[in-house]
Structure P
Amino acid sequence: MKERKIFGINWNVFLLGIVSFLNDMSSEMIAPIVPTYLTDVLGIGKAASGSIMGLIESLSSLFKVLFGYVSDIFRKRKIFVALGYLLSTISKGALAFTRSWWDFLTLRVLDRVGKGIRTAPRDALIAESSEKGKSGKSFGFHRMMDTLGAVAGPLVAIGLLALLKSYPIKTAYRYVFLLSAVPGIVGVLLVLFLVKDKGEEVKKKIKGISALKSRNLRTFLVIVALAALGRYSYAFTLWKAKELGYSVLQGLGFYAVFNAIYALSAYPIGYYSDKVSKKAVITVGFGVAALASLLFAYSKSLPMLLLAFVFYGIYIAIEDTIPRAYMADLAGEFEKGTVIGAYHTVFGIFVFPASVIVGYLWQAYSLKVGFIYAAIINIVAMLLMAFLVKD
């Protein structure tokens with residue numbers, strides 16, 4: 001039976017893109033106000049805030065290989081995708097009722113657990129729903145939709161904060177948290193009633209040797225771990241804008257610029273990676289990351305800061321899209337959830353120390369030193385990727 005398509009994209013991939021749009025709109029309604037909420041409302045210090053943001057970014061990945069593996073065994077992806085989105089939606093809305101850093105951290109951990117449950121099964125479902133040789137296109141479309149949600153989210157937040165300007169800032173923030181659950185709920189319903197599992201169509205019989213035993217793939221995962229040590233939380237870019245004297249609302253504007261660049265870049269980058277070497281695109285991505293970090297480090301003017309956000313958007317578009325497609329291409333049909341989950345887990349474990357280190361460097365020295373550290377890490381990763389990993 002011929003697969004249904006819309007705009008040249010498999011129907012399942014299209015639906016999952018819509019779901020990610022809604023979920024990310026929900027997430028990004030609150031993401032830009034979280035750094036200020038931590039420091040100004042809950043009164044948490046700089047190093048502690050950096051550590052909390054890093055922990056939040058990292059925790060979800062600890063669950064990704066587990067649920068990727070479980071979804072491979074049962075050949076059921078949708079139930080894990082729906083459960084993961086549901087947990088995240090509930091946790092975001094409940095932030096409206098937080099009163100301490102402990103409440104906040106508990107709910108953000110629940111959100112990351114939800115992400116950990118859904119990510120590898122969802123990415124495996126995207127890979128299984130893609131035409132052979134077009135995984136980059138599918139993942140690029142998905143990341144584009146995800147990031148368009150990230151563009152919409154801050155803009156919705158700006159509108160809500162403008163409408164709520166007569167309220168105390170902490171009250172306005174709580175209303176934004178509560179309303180962020182609405183698009184998430186719609187996304188969960190789409191998964192439950194319209195998305196179809198594809199796992200049953202994949203042969204259960206194991207053929208060949210697992211890609212995880214490949215020296216090339218293991219070398220790549222080591223480089224991923226190193227590069228993750230230079231992947232600081234987005235919060236540091238907003239703290240940089242604040243350091244230069246920009247307001248929270250102006251910071252939301254910068255964040256929207258970053259996400260617009262991300263959204264516009266993800267699909268063409270994914271499409272292009274199918275035509276050329278995915279390894280080459282990933283390598284370039286590390287170089288772009290180093291450039292973005294140096295721009296943030298030395299930014300003193302508006303044009304330079306905007307340029308930093310532009311390159312940061314291109315970097316994240318590459319590194320959040322192409323490694324997934326690269327891993328999906330290397331994995332056997334029987335292990336896509338496990339292999340993609342392994343990538344997410346390795347990345348997640350090492351991305352936590354990145355924000356802790358940058359937070360420490362910020363407190364002990366300056367944000368500039370933290371960004372320079374990240375640039376050096378990405379330059380090393382770029383060189384290792386270029387010379388040690390094979391196409």
Structure Q
Amino acid sequence: MTARMSTSTESARRASRRRPADRRAVILRSAAKAFSESGYHSVRLDDIAEAAGLSAPALYRHFPNKYALFAETARTLADALASATGAIAERPDRPREELRDLLAALTGAAIENRRTGGLYHWEADYLQGDDADYVRGIVVAQHRRLRSNLLRVRPTLDLESADLITAAMTSAVASPATHRAALPVRQIGDLITDAAGSLIDEELSTSPAGSVDETTTGLSPMSKREVLLAESIRLFAAHGFREVTIDDIARAAELPASGVYRHFESKAAILQAAFWRASDRVTVLIGDALSSSRTPREAIESLVERYVDLCCTNNDMLSVYVTEIGNVAARQRTELRGQQRINIEEWAAWLTRVRPGLSAAQARFLVQAALNVAIDLSRLGRRPPPDHITALALRLLLGADDGSDRVEVGE
């Protein structure tokens with residue numbers, strides 16, 4: 001009996017030694033990675049438990065349900081941002097230096113959380129009550145501190161422009177967490193901090209010519225398949241893929257449910273078609289931009305203008321593309337990301353023609369930052385004029401370039 005008890009006790013001790021002391025932290029890291037890569041609805045608690053190296057019942061001892069885990073993950077990411085900026089000393093007499101230090105700290109936080117920071121794209125869509133207030137409080141405080149320093153650097157800047165430039169800087173420094181391009185950490189930090197810092201001096205036009213008329217929606221397609229696709233994208237953007245049913249789509253398209261299945265075999269097939277539609281439009285705009293350009297700089301300008309127009313006029317489609325990737329089958333997800341990489345490479349190749357001092361890898365990071373800014377700013381509740389978004393994205397790509405490199409292609 002004593003021997004058996006001794007053996008049992010020793011086994012328990014070995015199990016205790018194997019159990020990580022920071023099990024809750026391990027769970028949160030695994031959850032953040034899963035939510036960041038696949039979105040809220042696609043993640044299963046069993047998958048997180050497996051990734052964290054524990055059983056589902058053990059996970060439930062820490063978190064009662066998926067929402068509780070997601071909320072804690074979002075709070076943890078927000079705390080990391082607050083810690084990063086909180087460590088930066090205030091410099092009332094040197095606002096530009098303080099602003100750069102803040103941007104560097106946020107860039108560092110994005111780099112440190114490259115596998116998990118992508119959930120910022122949709123955290124606001126799913127957080128509730130006190131959780132939403134908590135995360136929003138940190139985000140707002142961070143925005144106000146950046147904006148305050150910006151206004152001290154540029155005291156004549158109007159508040160609306162200051163808010164927009166601040167949002168663009170924040171989006172730019174967050175961009176390393178939205179992709180997996182490779183570059184040494186120090187190079188990423190310097191490159192992205194410098195690019196975001198260049199926005200401080202951007203002069204936005206005061207002309208309303210580029211403003212968006214939110215009431216203009218254009219004509220609707222006549223083809224039933226196109227109607228179904230358009231209504232599905234609208235519903236997915238508004239409510240999330242998982243919350244929308246085939247009956248919802250059929251009602252929106254003014255068809256019986258059976259009519260949906262004559263064009264798409266499932267709701268997943270509709271989402272897949274929507275993703276390829278978005279991907280194809282980005283690919284097509286590259287060809288259109290290049291065919292209308294004579295110099296590398298004109299190519300970059302045309303690429304940005306067309307991409308911003310796509311974001312502003314197809315906001316629902318881009319929103320679905322950003323937030324619902326986890327609901328696409330793994331093979332299709334791989335193919336879509338492969339096409340996305342090809343598109344980024346094309347942008348980066350032309351950027352290095354304009355700025356030959358950049359490496360291809362550095363150009364890819366700047367392109368990702370500019371695209372992230374275009375998407376984020378076009379999704380703001382009060383969407384800014386497209387020409388303002390274009391100006392900010394171009395500044396990220398070109399820096400303080402004076403446009404003197406207008407060399408004909410082939411010269």
Structure R
Amino acid sequence: MNTDQKALVTATVNTLREHGVALTTHFYRRMFEHNPELKNVFNMGNQQNGKQQMALAMAVLAYAENIEDPSVLVHAVTKIGHKHVSLDIRPEHYAIVGRHLIASIGEVLGDAATPELLDAWATAYNELAGLMSGLESGLYQKAANQEGGWTGWRPFTVKRKVAESDEITSFYLYPTDGGRVADFQPGQYVSLKLFLPELNLFQPRQYSLSSAPNGEYYRISVKKEAGNPQHPNGMISNRLHDFVEEGGIVELAAPAGDFMLDTAKPTPVVLVSGGVGQTPLLSMLEHLISTNSPREVLWVHGSRNPQVHAFRQPVAELAARHEQVQQHIFYDKLATSPEQEGHYQGIVDLNTLNGGTLLPADADYYICGPAPFIRKQVQDLAALGVPREAIHFEEFGPATLSV
């Protein structure tokens with residue numbers, strides 16, 4: 001991009017702050033009207049609840065704000081790249097999206113969208129698309145080159161289906177072709193695709209891998225969502241619970257994601273989760289145990305009650321057998337009084353752990369749960385003096401957090 005084009009993109013920042021969601025809403029409506037086949041690629045639940053429109057608006061705004069030095073967005077770009085690879089996004093998709101995005105800018109801004117402005121945004125988009133395609137090409141190549149690796153979608157058989165609590169069920173997924181599965185980094189996820197007759201669409205969803213890498217199978221642990229069964233949110237999760245039985249077939253993309261345990265560090269590890277947010281952290285915990293890591297591990301988990309608390313007994317047994325593992329559990333309401341050791345009433349509050357003194361020094365923190373949960377933990381850790389680079393978090397769904 002030349003200097004004049006960067007200035008034109010920068011000049012749209014205030015408009016994007018005020019009308020970004022209107023722009024992205026128009027864009028998605030336009031794209032799905034002209035290319036309805038892409039409904040099989042995008043999460044239509046997040047389209048209905050507006051999360052995807054908001055996430056894209058934030059991404060477009062961030063790119064415009066940093067057009068002079070896009071390198072500051074490398075973390076966000078990497079996260080998006082992993083997500084795209086997990087959805088089998090290819091360069092030809094970028095051409096379709098770009099065409100509709102530039103057209104939408106013109107249609108939403110009207111007379112303010114001069115030919116020069118549209119040309120500047122087209123140049124900016126094409127540069128970003130080239131960057132993303134290059135990043136994703138490397139990820140595809142890495143996925144295909146490792147033992148048991150693949151790209152695109154691969155059929156897997158559900159060999160075991162295990163209820164972990166009143167709400168969460170684990171699915172043990174083995175390659176239907178009888179081959180091995182690629183290793184992954186503890187904390188990563190897979191995309192799973194099912195056909196939904198209600199929508200007459202294939203729909204992909206991401207599920208964290210909840211076990212340590214083993215070369216034979218993947219385990220995902222899925223929460224059944226309450227609410228209107230016709231609402232796209234939770235439709236894949238609920239269909240897995242209600243209709244996919246042992247012996248059933250699902251399609252998976254190769255493991256992806258940049259939220260992962262740093263296995264090279266010797267530092268203590270604090271794993272902080274809320275509800276089903278424990279799934280990627282379970283993979284980290286199991287990996288540390290299975291590799292006989294000497295690292296100190298503090299497991300902090302919040303759940304509404306013991307009935308919906310998945311993996312309660314397995315984690316307790318790990319903590320009992322391995323002295324380097326300590327656990328602290330928070331329930332909305334305790335069933336017994338006084339509180340048993342290591343159990344607390346209320347939401348997860350790291351300050352409750354003796355004012356934070358039970359948190360190991362120089363630890364790395366891995367946090368997963370709903371956005372408000374993550375925000376609170378990050379803010380509390382910052383107040384306790386934990387450096388930002390030691391805090392790692394994963395938000396399920398479209399990224400909306402910047403903390």
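A short reminder: the numbers here are calculations on the coordinates, not readings from a lab. These numbers come from a predicted model, not from an experiment.
Here are a few things to note about the model shown:
- helix-only ellipticity at 222 nm (-39500 (n - 2.57) for each DSSP H run of 4 or more, over all residues; to 500) from the coordinates reads -12500; which among P, Q, R: R
- Structure responsible for 17.6, with mean projected area of the Cα convex hull in nm² calculated and labels P, Q, R on offer: P
- For relative contact order in percent (Cα under 8 Å, 6 or more apart) computed as 15, the structure of P, Q, R it came from: R
- In this comparison of P, Q, R, the computed figure 0.98 for Rg/Rh (Cα atoms, Kirkwood Rh), for residues 159-342 alone is attributed to R.
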